[in-house]
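Enquirer: Below are structures written as structure tokens.
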Structure I
């Protein structure tokens, strides 16, 4: 029985990055032998165990055989005679198919260190084509390691997988898992670029794919192409170190522009409501969590109004706050404003511009939040008002609180 550190921990150490988690492969052992040593079994599909002291994951060396379409269509073989080289060969990319002895000695049968040096994402073996999730993983690693390029033969293999229908077997949970992780990488745009080049974007996110080539008004969008704009917005969201809900909201904010009738281009009248419907469709299909879903929908609906809010008077500002449910959900409102800033700055030549709408609307929220609604309601009741009239009095008090809020120049 022998244990080796494998995968991402080896890769990241060679890159000089902080190693967050270590995974181990065990060669020459059986599940019963590990249990006897105090390891706790946690793997549902194949033998994975937690170390009794470190709680790090130890997996028995295994090989796998394709039995059906999709990522679930595999049978696994994990016996003491499976070698470390065989286990590494089943992995996706050469940079993830390296191992280390406990003393740090590198074991690299598939050229991972060479590809790290050359900054190449290359598949280990033709078995790569058996698992469509690997298409998404390559795209995600391209977003993480922005200086790396996908090897031409790997990109060609991914394209063949898409054309053969293998990518159609991807299940929603795995698509969302990989897309959400890719959105949180350093350059999210590269994930979508890689997926688009191999044809997978049209299969997994057709609502995003159709944005490319759609023109916008150059006076508001110097980059013109809607798909290019979206990529700039996503990278701005990464630059500002935003949360996953903000990045998902950025992904969905302009989807309706992909369905604008040709006769009104490059204007996109009514794209906000179309965007809401399309982001809702994606959220339903991929089973996106509620926090991401809710922020994406309000961003798609209101981002144009937030951009124009510098023109709004006190009454219009209060109505905007109410539509965004800002008083009940202030954290979500703050994230909405951050998503809108990413949209405004994700434009050619505007990357370093200010976005005064965000501090102004946060100030508006603070002033409205400070209105003593209990006192307003009591005063209204003393004047004989009741029911909806009390609500109208509170609404009027909130408007009054914003009368002298300084305006800002707006964008669209």
Structure II
């Protein structure tokens, strides 16, 4: 049973939300983050990436950098740019991208549920990335970017959502990337009780995106528990900021690969090897987007190919049967020498939001071959998590991205 609770959000004034809301901190490289906040006194990216308030090249992990994030947040609250709810609420958060809508519940999820694996992960985290967000959350005493969670749809929750969105939202703005964001507040006691009860009937909840933010929030909670032996479990640091979406509303885009060399092989040799494990069809110069699971598009020397994975390659294992896993096991490792894609600098990952044209551009610029993947299905993600296994790196790309700074969870009562 999942404990998904309402909370008292800190959120921007309605007239400031469009200027404050920002894409997640990890969407940007360091250089991009500096460029994004230059001359901007309101973007929440300033707080999520506080190193941008120091000279370029400054140690981004220095204590004063995190202190700057905390002081900027407090300044914006003090100056009235943010308000704090006077009572607990759930929030309905809708995102519309290219005419497609997805609507979730913003709430706080339980650290204990994460520890008991009621909230399940599908990828490992890196210690250095965790350390950054641990210090950010701890020094700010706030969670500023929500974790993207998914659950199997429940009609009772959807009924409350449908009733809520008939009203006028408190926020309704279109971000510069064209994504529309809308927010409604649920404070009626009967609706709050129903939502909490319905989530209590959900068997498992899954981290879709934000594994590092989630792991960091949990570790800050455990640190504070250690520092307060008499904690009750009701303190805000026992929960982390989340937006929960039903499985039938989520869109996972392709997460594609480009490799810098053919590992000493000629085009003919490489195609012969690939033909030994896949059925290869020449497509031509027009980009090929895979039409179903088991198909991979490949761009090699100005030509697109369709690779069809043969039935005998499947094993009924939820991880080994992922297209990205088969590509890694049967092509990238044995033919191109990519042993560990997490650390090998010969491979790059390209989110599907950039389009297939980006793959061709990269091959013309600095790569030898590109692979266009069919998107991983949300239920494949569920199956991997339910089996207690992990997906290969860069298996899923979720769009649209949740904005940071719209809702903040203070972790001190």
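Enquirer: State the single structure among I, II that was used to calculate helix-only ellipticity at 222 nm (-39500 (n - 2.57) for each DSSP H run of 4 or more, over all residues; to 500), giving -8500.
Expert: II
Enquirer: Going by mean count of other Cβ atoms within 10 Å over residues 95-102, which of structures I, II comes out largest? Walk me through the numbers on the way to the answer.
Expert: Numbers: I: 21.2; II: 14.1.
Going through I, II one by one, mean count of other Cβ atoms within 10 Å over residues 95-102 peaks for structure I.
Enquirer: Matching task: 48 is the computed value of percent of Cα pairs over 32 Å apart. Pick the structure from I, II.
Expert: Answer by label: I.
Enquirer: For relative contact order in percent (Cα under 8 Å, 6 or more apart), which of I, II scores largest?
Expert: Values: I: 10; II: 24.
Once relative contact order in percent (Cα under 8 Å, 6 or more apart) is worked out for each structure, II has the highest.
Bear in mind that the values in this text are calculations on the coordinates, not laboratory data. The structure displayed is predicted, hence computed values, not measured ones. Cβ atoms are built from the backbone, for glycine too; each structure is taken alone.
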